[in-house]
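For reference, the structures are reproduced in the following blocks.
Each value in this text was obtained by applying a stated rule to the coordinates, not by laboratory testing. What you are looking at is a predicted structure, and each value in this text was computed from that prediction instead of being measured. Cβ atoms are built from the backbone, for glycine too; each structure is taken alone.
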Structure I
Amino acid sequence: MNNFYKRFSLYLLKNKMISKNEQESYEYACKVFIHGIINIIITIIIGLIFGMIKETLCFLISFFLLRKFTGGLHAKNYHTCLIYSTILLVLSLLTIRLLIRTHTDLFFVLLILSEVSIWLFSPIVNENKVLSLKEKKIFKIISIGLSLVALLFVIIVIHKEPVVAYSIGTGLINTAVLEILAKIKIWSSNIK
């Protein structure tokens, strides 16, 4: 695939659509675009296989909106990320299906703990995405605001739209879990 991205940027360069200075940026943009398309296709297929498109979309919207600002554990490369993301999606859909059937109170305990975790740890800075002090403050405020909106939304709609509530809540919980795992990784690397 990397060869394809390189050839694409060379094609643009040879046809004078971009300058030499822009070549690397366009190569990266092509890579991100293709990976995004692959992710969307796999996600839709999994949602269709499980018969849970609504749940998949609600989960992903809450998860990716939060994750954009909270940070968390990241894989070293795209293929590892794709595998772990697919596993996370499947486990999340199974969890949502279970929650819809059982209506467990543990869900609300996990939501509150997740909220506290996001408030304490956000944003988790990744070596690939360095944030200035100002950006960290802004991301923290946005993380807290988005997680609070998600929590309140879940509480408000849980009895009327449990599928939506459990899906959004699962996105919130997964965001916090990946933050906690990232914190553990950071702490363990500091100990060594």
Structure II
Amino acid sequence: MARKQELRRRLRAVQSSVPQEWIEAASRLVVSQLKAFPPYRAANTVMCFVSLPREVCTHELLQEMRREAKNVVIPWCESTELRLFRFRNFDELVPGTLGILEPAEWFRTAVDRVATPEELDVVLVPGLGFDRRGGRLGRGKGYYDRFLKQLSPRVPKVGLAFEWQLVEEIPMLPHDIRMDWIVTEKNIYSCH
């Protein structure tokens, strides 16, 4: 655990020093790489995180997927679990847990808006850091690991990251879930 905490501290320090203009430009390159990625192109239903500042920016991607007629699902935090919501537009979202945009309360349980893991064709995952074997370092709360454990093995788990977020090795614990792919502004890495 101490190695993970030190790695989080180190990656957060780098993250805070990267200019926002660079993040925005590199995010567009990550999205461009993703759009050429066959599992993404073939997917009908994509789960995508709503980015925080300094993460790969997904706001334009979410809107583009809607224009492409993909079913877009976003995660939101309820207690210690991730729940799934069918995204239509940003007007439906409000700041929630950890400042992350999530569905306004009156949308959360609408029958036509609740999604399940079984519906997903591809899952796009954030992280502070990744290694090329699919190791992922999150923020330390375990939300994604608990959620990803529920997925069918057929559903690709894709980390979206910048090249500077790739490290030699992420210390993995038994409950940590590996990514199948990592997409950066420069490359698409298979973690198999």
Q. So helix-only ellipticity at 222 nm (-39500 (n - 2.57) for each DSSP H run of 4 or more, over all residues; to 500), computed for just one structure, reads -8500; which one of I, II is that?
A. II
Q | FRET efficiency 1/(1 + (r/R0)^6) of positions 21 and 165 (r between Cβ atoms, R0 = 25 Å, to 0.05) - structure with the largest value, from I, II | A | II
Q: Using the calculated result 35, 30, 24 for Cα extents along the principal axes in Å, for residues 29-124 alone, pick out the matching structure from I, II.
A: II
Q. Which of the displayed structures (I, II) returns the greatest value of distance in nm of label points 7 Å out along Cα→Cβ at positions 77 and 101 on calculation?
A. I
Q. Here P(r) over Cα pairs in 5 Å bins from 0, in percent was calculated and came to 1, 7, 14, 16, 16, 15, 12, 8, 5, 3, 1, 0, 0; which of the structures I, II was it taken from?
A. I
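Hey, mean count of other Cβ atoms within 10 Å over residues 93-100 derived from one of I, II reads 13.1; which structure?
Working: I: 17.5; II: 13.1.
The read-out comes from structure II.
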Q. If we compute relative contact order in percent (Cα under 8 Å, 6 or more apart) for structures I, II, which one ends up with the highest value?
A. I
